[in-house]
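Only the coordinates and a few stated rules stand behind these numbers; no lab work does. It should be emphasised that the depicted structure is a prediction, and the values quoted were computed from it without experimental measurement. Cβ atoms are built from the backbone, for glycine too; each structure is taken alone.
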Structure P
Amino acid sequence: MTAVKTEVKKTVTLDDVKKHPKVEMLILKADKNLEALGYTEHGKRHVSWVAKNAGRIMRKLDFPERRAQLAEIAGYLHDIGNAVNRVGHEHVGALLAKDILTELSMPFEEILEIMAAIGNHHEESGYPVSDIAAALIIADKADVHRTRVRPQNRTSLALVNDIHDRVNYASTLSRIEIDPNDRIISYNIEIDINIAPVYEYFEIFLDRLIISRKAAKVLNAELHLYINGVRMA
């Protein structure tokens, strides 16, 4: 009688994901596609920043370590759907992540958590359906900074013509601060008003702030926004 082989599941880490040969190709292709569309940087700098901060949010608010690790993985993979198309990238990305994590032998219940987080991270179609999704959303929407503006778009003319580049370039500091005792998550942003007025930040980021505030509630926390040291929300 032939013995039935049982597939061994493993604890997949962010390092395991980074080493997967398809992941870097997907991230690079996704960023290249968005560059062609005129978007700010969505490459390794962005996804690394989001992964780091999604995990940090979970740990600071005392969620289980494994949940923090899953948030990091979701953060690193959240934009790979842009390798196919910007429209619906969150849903395509969730399916691409499923294939990669299955190849890495991650337990399916963990794959589902990451798929749900990636599939819900976009403000136009998503909702913070879990703590992992919430941490990903908050980390993703906080990344406004001049390093995201592509070098060829840092000219005066380019900044005049594109509000997204202008606001990002005006942002000289963008930091997520977490008060675990009062459970307050703060976006702390410094904006050079000689480059972009503060109201332009709200013009392009209001929907992102709304979903981030919903995400904070899922984490049993509040979201505060400070611009140039002044609390705005």
Structure Q
Amino acid sequence: MDGKLFAAALTKFFVGVVIIGILLFLPAGTLDWWRGWLFMAILFAPMFVAGLVMMAKAPGLLRKRLDAKEDESAQKEVIALSALMFVAAFVVAGLGYRFGWPALPSWASWAGAIVFLVAYALYAEVMRENAYLSRTVEVQNGQHVVDTGLYGIVRHPMYSATLILFLAMPIVLGSPFSFVIMLAYLPIIAKRIRNEEEVLSAGLEGYTEYMNRVKWRLIPHIW
């Protein structure tokens, strides 16, 4: 086992736990918020397990995802907008609990948790299918077009999975206001996909032909 990689992954994981915890529970004004803890559990427990699996099976992929630094200016803008969206959605959900704003029923949070976990499994399958997945938009040495499995249905199944994940988050938290905020992910991810396809078409052999074969970017028969 790569000790430095393990330490870096563990540090990033716990920093994420602390940051999300602060964004949720500080605005809520209490730790006694079961939806907040439900969200933390379904977000970080699978993430921890996935990290251990990648550490054992695909340390190179884990390293790439930890060391992600965007070079594309368009993608830097996408990352900044996404971060702003998440902060706003989490803070609003916490404030909603503190001040008793209209909330979704309890069953919706549990249903949202199930959808979230299914989307997490879909995300894991995408990572299994594509060893070149990175958090940055780039063409890697030796990369080839992956066009089987979920990539034979849509060109960006990872983003399809994250779309479901992100829209399920405010449902788990029971916040309709946060859900409205998270809808901003639709234009944000559309911008990222368009830029990513420009980069891949220019630098990855066979990607233009792949785009002609697989018509749908994100959602079959819609876009």
Structure R
Amino acid sequence: MLENFYEKVMSVFAEGRHRIELHKARSQFFEWAGQFDETSNDFEVKMSLFMEWYLLDRKFSDGFTPIQKISEEMKDLTPEESKIVEGLYNSSHGVFEFIKEKKGNKILIKDLLDGQKYLIGNVSIMSAFSKELFFEARVLELNEELIFSGSFCFHPPQANKFILKEFKALKKKTKKMTDEETELEKKVLINKLFRMKHKSEQYKHIKIEEIYNNESKIKV
């Protein structure tokens, strides 16, 4: 459902006057995650992460993201698609810890920043989640159930200590911030960790702990 919706929205925000924005976005994302190679094992993962970032997080020159501009760009949304837009607009993007598996293809997860727990339904691949792996994801409500948006970035267990330290520092830093400021700071950290993950795949000869490190010589 979400995949088809993303493709429909991308067909609008990748054409015409939006082509320049898409080109800029691709260049920026390639710098973070490396070039997209259709033959690589992580091609679909990268494409999914790129689409969500482009549609939900990256602002155009007018200061709005594509998801915020949908109502003016797409007049033919079905009631179901409008619910998806609302769910994505109010989604929670973060780095999470897997707590445990629940009955009915559900899992319980916890946000590393605020400690909030989410019971996620409609989980298709339970084996992907482990207590040893922190992961970036987006949670949204759809049809009165919390679900994943579909894109993930799983961090290696060797990075857990660093990730926890970064979120602890961020939590302390944001105590005096507004919700909007906190959200912006969280996005900065999520993006930094995402870049570190893909640098660790690019430089496999370097220890992961040396990449997930603020003193790292590897530019992220």
Completion exercise
helix-only ellipticity at 222 nm (-39500 (n - 2.57) for each DSSP H run of 4 or more, over all residues; to 500), calculated, reads -24000; among P, Q, R the input was structure Q
Exercise for the section: Supply the structure label, taken from P, Q, R, corresponding to Cα extents along the principal axes in Å with the calculated value 54, 45, 31. Expected result: Q
Exercise for the section: Taking 1.6 as the value of distance in nm of label points 7 Å out along Cα→Cβ at positions 58 and 202 derived from one of the structures shown (P, Q, R), identify that structure. Expected result: R
